[in-house]
Structures are given as C-alpha cells and as structure tokens.
Structure I
Amino acid sequence: MRGGKEKRRAVRIRPTHPQQVRLSFVHEEKTYEGALWDYSRFGLGIQIPGRKTPFRLNQLISDIHIEAFGDGRRLGDGRIVRENVAEEHLFLGVSLLHEFIDLEFLQKNRKILLQSDELSYLRSYLKYVDDIRPEFKSFASDFAYGLSVFKAKLDELDVKFEDEPEDLREDLFRTIVQGIGKELAQFVTQSMEKLKTLTAAFGREEHERHGFYLRRTIWAFLMESAFYRRTNLKPRGYAGDSTLMEMIYANDYVGESSFGKIMHKHPLEEPMSRAVRNRRGLVCDLLDAHIEETSRPSVKVVSIACGPAREMQDFLTRSPHRDRVRLYLLDQDSEALEEARRNLASLENGDSSKITYIRDSVRTLLKKSNPILSESRFDFVYSMGLFDYLSQPVAKAILSRLFEMLDSKGRLVVGNFHKTSPNRTYLNYFLDWPLIYRDEDAMRDLAAGLSGIARMEVGFESSGCQMFLDLHKS
C-alpha cells in the first residue's frame, strides 16, 4: 500500500452490500466508476477495475458521487491518500476536501449521512427553539436530566460488573431490572403521562415542532435503544418496517448497556406493542374459523404489506388446516419479503408453489397491473398494518380493490389503531412514528358503497388498541 507509514488507528468499514453502493469521480476529464471498499469510517475507499494506475498520491480528483441504497449524493472534490493494486483491481483511499461521509452509519442504517446533513439538522434544531413553549422546554430539560441520572448510575454498574463471569453478569442484570430498571421504566411512563397532559391542546404543527424538539433534546438517550434508534433513523424510509416488527415479537432486552436494554424494552411493554403481538394470533384464529366454514379443498390467502409474516409461520406450523392453504405475500419492501421467505422456507414441505412472494406496492392493486392479483380471486385477504398510513380516500379505494379481489363467500380483514389508543403521544414524541387513527364509524365508512357485503363487523384485539374491519362477501 503506497501512501503514508503511520499505523492504522481507524476501524475498517467492510461493505456488506457492495453492489448497492457505487462511486464515481472525474480525473483529468475522464470519469471513473467503482465500488466502496473497506477503508475507515470517514475515509472513502474506492475500488476500480483494472491494474493500470494513472493516479498519484496527493493528486486531486473532482465531482465525486455516491449512489447507495436508492439515494444519490455529490461529495465534491477529494485528494488521493492511498493507492494499491491487487487482484485485477485498483484501490484508492480518498480524503474529501469539503465534506465527510459516515460509512459506518451508511452500513448500519442504509442512509447517506454527510456534513451537510449534520448542518441541516443543526439549523432545523435551532430554528425551532424560539417557537417552543417555555413549559415544554422545562419538561424536556427535566426529562433529559432524569435520563442522564439513570444512565450514569447504570453505566457505573456496568463497569463494576464487566469482569464478572457471563452467567453472573446475566443474574446481576436481572437484579438491576427488578430495581433500578423498574424505577427507570416508571420514570419514562410517568414522564409520558405528563407529556400527554402538557400537549393535549396542541394542533398538528405544534405536535410536530415540539416532538422534534424533545427528540433532539434526548437524542443521545434514544440512540442507546435499538428500538428507538430504528424508529427515528428509519433505515428503510419508514418507521414500522419488518425488523421493527421482529423486535416487537421478540419482546426482549436488547442492547450493549444496561441502560440501552431497559430503554429498548420499555416501548415493547406498551399497549401498542401488545396489540401488534395480539393481532398475530388473531389472524390465525380468524383464518382457521373461515376455513372451517368453507368446503373448498384449497383456500387462497393474501397478506397485503405482509412484513415478516410471522402470523403465517404460526398458522402453517400449528393449524390443522395448513395443508389447505395457498399463500400469497405482498410487500413493497424487498428485505421484508426476504425475511418472510426465510421464516417460511421450512414450512413449504418441498412444494415451492405453496407460497408466492410478490414485491409490489399497494398502488399496483389499484392499477390492476399485477397478473397474479388482477386475474385471481381469493378466499381470505388481510392487512394488519397498512391502513394506519392511508388517508380516508386512499384507504377507501384500497379497501374497495381488496374486496373486489375476494371470491364469493370470501372474507376481508383490515386493521387500524383506534383513535383512543393510549400510546399516541408515545408514538409521536418518542418514536417519530405518526399514524392515522380511526374510530368505528370511520372504519365502517371505508366500506360505504361496496356491494355484495353479506356481513360487516368491527372488532378489537384484546388490548383494545387496534380495531379490525371484518367483511364477509355474499
């Protein structure tokens, strides 16, 4: 490796998705393209095909551009600080002149983070300060102070326990959970109740503005929790992705510190998370009941916005009717579909036609452009977590299309969080996870004007947070 003799101190960043991260730059009026290679967290490594090098150390290159996970950004100019040739490739280490890019953040969160983004965040944060109510600033300050006290004590205990045997450390953590951890959870819960009262009269814009302010005030504490971190950073572009659903299903202590583990577990114990776990079993019960009522030897089932499809894993493992089901799973997120495929692979029993995976958006349903969904009729169609993100007109259009997809005597079940859900403030202020809430009348209104409804019911899972509109076709 040419260029510098100093010992490497930076942690190498090894690309886990090399084909999804591409780079280009200009040198002496010629454009070069290559892939990201492991260099360091903030030092850019570029791998270029070929062994012949027209580059020299400390030479400037221009118009550096990165394409990563569907996003493209310009990085400006740079200077070559490393050069090596190996295995038919040229490897360059580049120092950017006017930007920096966090490659560790890119790998973990599948999002590009530049200095210009950091500046934008700073400006946005400072812009809100004058518009924040004084009593809210006081609450945010007190809450952040309280979290800092708990974190300092728990970090101190982690250091004291770090040399103990692993099984003893696990026992000590369980003891912490029953003592200091319980106090921390109560502190967060009580603070959330204060926050509900404090923001009860806020309008939408005030909620957004004050929510942003609070999250920035306690940002370092939120980032300790894998759950809070994922909802706030949204590595796939939205909060409720399949990885988050898996966290809710696992309902475990996850993290690198005692503080992080306890903070991670807190939202998993809230009614919103219990509702997600409850609906997993509810779908299985409804599908079992529907199959028992039909004489058809084969039952075609569609899950819309399927996520990891854990409920279907449960059904195909336990239901006495599992051999009668032909399953179709639709999601626009390719990673969610891949997770569903892994979860269900062992349950196909060698019959790859038993489950069909469809990568498409709900817009495709309206366009009727997918031949599988437009040319077939189904016995049971369900969607658990889609309608919380749809406005009333869009939701009505989607519901109409799903009902149209039903065969005679078919059944459609869609879920939506109720407007009285106790965790609305939690979702908006801590998790940056806004939903569209409905009541029973709004759910029934989704089906207004549909012809062929034999029976319509609105029910709830056992926590009472999430409703289900249940339509039976004549």
Structure II
Amino acid sequence: MSDHEILHGAAALAAAEAAEAACRSDMHHFDPVIEEFSQRAFAFARDRARRDMTGLGLGHPRPKEELDAAVGKGITDEGWGEDEVLRVFTEILEPACLSVDFPRYFAFIPAAPTEVSIIADMVVSACSIYGGTWLEGAGAVWAENQALGWIAGLAGLPETAGGVFVSGGTMGNLSALVAARHHAQAARPPGEHRRWAIVAGESSHTSMHTAAQVMDADLVLVPGTKMTGAALAPVLAELGDRVCAVVSTAGSTNLGLVDDLASVADVCRDAGVWLHVDGAYGGAAMAAPSARWRFEGIDRVDSLIVDPHKWLFAPFDACALLYREPERAAAAHTQHAGFLDLDIAITGSEGWNPSNYALHLTRRSRGLPFWFSLAAYGTSAYADAVEACLATAVAAAELIRESPHLELVIEPELSVVAFRRLGWSNHQYAEWSRKMLDDGLALVVPSNYAGETILRMCVVNPRTSVDDLRVVIDALA
C-alpha cells in the first residue's frame, strides 16, 4: 500500500486498529511508573517552594557549550525516560536559570509568587482547561473575572468594566491600542485611511515602540520624565485627529514614576482621545493605602494593564488587561468563523469569552493562580505585602543617603530606587554587576538615565530585608 493511499470503509478501520496496537507509547497512561515519577516531581516542587524561605540561591546562567556538554544528549527517537529528564532538569538546567524570586534579585522587574499561587499553577495545569470561551471554561473564566474585578475596583472603574488576562505588558498594551484604533477608525469618514499616531510619555515602556511598529502607526513622545496634561495638550493640538490613543504610565520601569494621570485624563477628555494607562509594574501599588493618592485620575481611563506576575505575587505569566467599555474591545478583537459562533446555540447564553478582548484565540487560564492566591489570603494580605515593599524601598533610599560614595538619582515614588556610584565609569558598573552575579550575592544591573549610567534596585519581594539591601550597599564601597 502506498504511503499516500487513502483508505475507506473497513480498510480504514482496520488500519486505525493496527496503528493503535503498534503504538509503543505510554504517554497517556497514568501507570505505576508515572505515579512514582509524579511523586519525585512533586517532591522537587515542594522543596523548591520551601527554599523560597531559606536556602534559595540566585542561580547562574551557563553558556550553551557548557550545557551541551553537561547534558550530553539531545532529543532522541526512544526518549531518555522520565527519571533522567527530571534529573537533567533539577541538577543541570534549573540551576542554570536565575531565581527571579531571590530576595536580592533587584534587576528589571522581579517577581515573588505566593506559595498558594505556585501550587495552584500545578493544579491548573493538571486540569487541561481551555480558557478562551465561557462554553469551555466557565468556572475558570468566572474566577478570573473575580480577580480582574478586584483590580478594576482598585482603579475605581465601573462595575461594567472587564477584560482578560494576557501573557504580559507588551501583549496587553498592544491589544488595548488595537482596540483604541478600531474605535477611532469607526469615527472617521468611510474610506479615510490616514496614518494613525500614538502619543506616549518619554518614559513609557519599550513596548510602545513595538506596538507602533506592529500597527504601522507613528509613535510621538511627550518630553519629560513624567507626562503631564500641560505637556500633552500642545502635542495633541498639533497632531489633531490623527491620534488614536494616549498612553500614560503608572510606574515607569526605569525610575518607578507615575505620570500626572488626572491632568492627562482632563486633556484626553477634552480632545476626545482614548486614554490607556500602562500600570504593568506600578499599578499594583493601588492596593497600598499609602500610595493610592499617586493614581488620582486612573478611574477615568479607557483601558488599563496591571501585571500580577510583577508586584501582585503571581507566577509568570499574567497581565490583567481591563477596559472601561469591554464591548469596544470585543468589536476589535472578536474572531468569527463557523466553528466559533456556537456559544449561544449550545449554552443558551452568550457568556464571557476572554478570547474576544485581546490579540489571541487560544489561551490558558493564566489568571487562575492569581485568583487562588487572592481568594485564599485575602486582599488585606496583598495590601500589607505591597506596603512592605514600599517601606523597603524607603529604607534603601535612606541607606544610600548615608553612604558618601552613593547618591540618589531621584527620590523614589514607588519601589524602584535609582542611584549612582560616584566616580565610577561604565566599565566599573558592568564589572561590579558581573561579580555580584558570579558570587551569587545579588542581581543589580546598570541602567541609563539622561545619558548617564546608573544603578537601580526594584523591590517587589516582601521577603527582601534591610540586611539584603546592606549586602548591595556594602559591596559598592
């Protein structure tokens, strides 16, 4: 029989039965071998979670050549066996990754998932839930919407606000801006296709450049470390009706600064322009009573993102994307096909389909581990944990003031502390950072502000102590 011959009838059934009998794989059987493997895997996961409290190391990246030699093999026809794969991961691969929840991991925006969220992530993975539609994942979608509702409440958005969890801030920002452009395009005369412009602050995230490029739009930056309405107004006046959205930042990545959201919202309202706020990092501080005042005006946004995997203690990856009027997002993002438009016919109601609110169709229920943790610990625990990080950042600033060889670049607003080591060259910054990593002491990488090389520490881990800060400060002497 030719490999390409199409079988019909009894021959087709016989061929299928033969293929099933010839299959040597036990991949889909939970047999005693898998039972033992699962116990070893769960034991490793439990041990790793316990090390969050004591004995957690920073980890160390290794060159590809070293990993090739250490593992000694690639993917094979026959497979390595479950135990060998687990051994390679636990003994070779995992130690070659940095532990982002290490208390002295201060680079970029770290993470510190709660114990419940870590365990819940395993539970969710075991359930094979498709989180794109109400039909397939109603229970999971309900729970995710509860978590989204809490964040919307922090921002003061109406109860009718809603959205979806996406992979991260880049996807969240892009999806919101696509919805904004779709809404703006609908107001243009038919057939008009002038190039759109997106307006953002000078300190906005790099994903703004990516979004503008993907959307084939112009990105216009408003000068200044913090965007204000006074600085925004003349930019909008010059661009006119080319602007489909303004992006304001609630916690810049480099310095942790919050734009003057109230004055920006005033200008956007007067101009009739969609206001999107990127709170991927800083939006979590809305949960802290001491910092809530910094977000005045955020209740007037058209869309907003906050990443629970940054400062709301969830595992990677989860970005909460919220819309004041979700139907505007659904108009831009809903995909239609004969095999998709079945919800009402099958369930009797339309339900809430998360796939309709971002640039995706297939999605895991990535907000569920966050919901588990939020529901288990309660919102007060979250407020306390965010406040602890803010207090640690204040302590870091004070230690820097007390050190004659260090100088604050700017007073911290949230939990990013930017400072300089007086007298150092770019090379010295890089060498010091590399040595701290090699010694397993901390990850603090150089950044740039106004053309100057600086250091920055971002504190989003409630387990980070003043003693941890001193390790870094003392090493800079």
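Readers should treat all values here as calculations from the given coordinates under stated rules, not as data from a laboratory. Quick caveat, the model's predicted, so the values are computed rather than measured. Cβ atoms are built from the backbone, for glycine too; each structure is taken alone.
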With distance in nm of label points 7 Å out along Cα→Cβ at positions 47 and 303 derived from the coordinates and found to be 4.5, which of I, II does the value describe? II
Could you figure out which one of I, II the value 0.50 for FRET efficiency 1/(1 + (r/R0)^6) of positions 119 and 415 (r between Cβ atoms, R0 = 41 Å, to 0.05) was computed from? I
I, II: which one has Cα extents along the principal axes in Å, for residues 63-238 alone, as calculated, at 64, 42, 39? II
Tell me which of I, II gives 10 when you compute relative contact order in percent (Cα under 8 Å, 6 or more apart). I
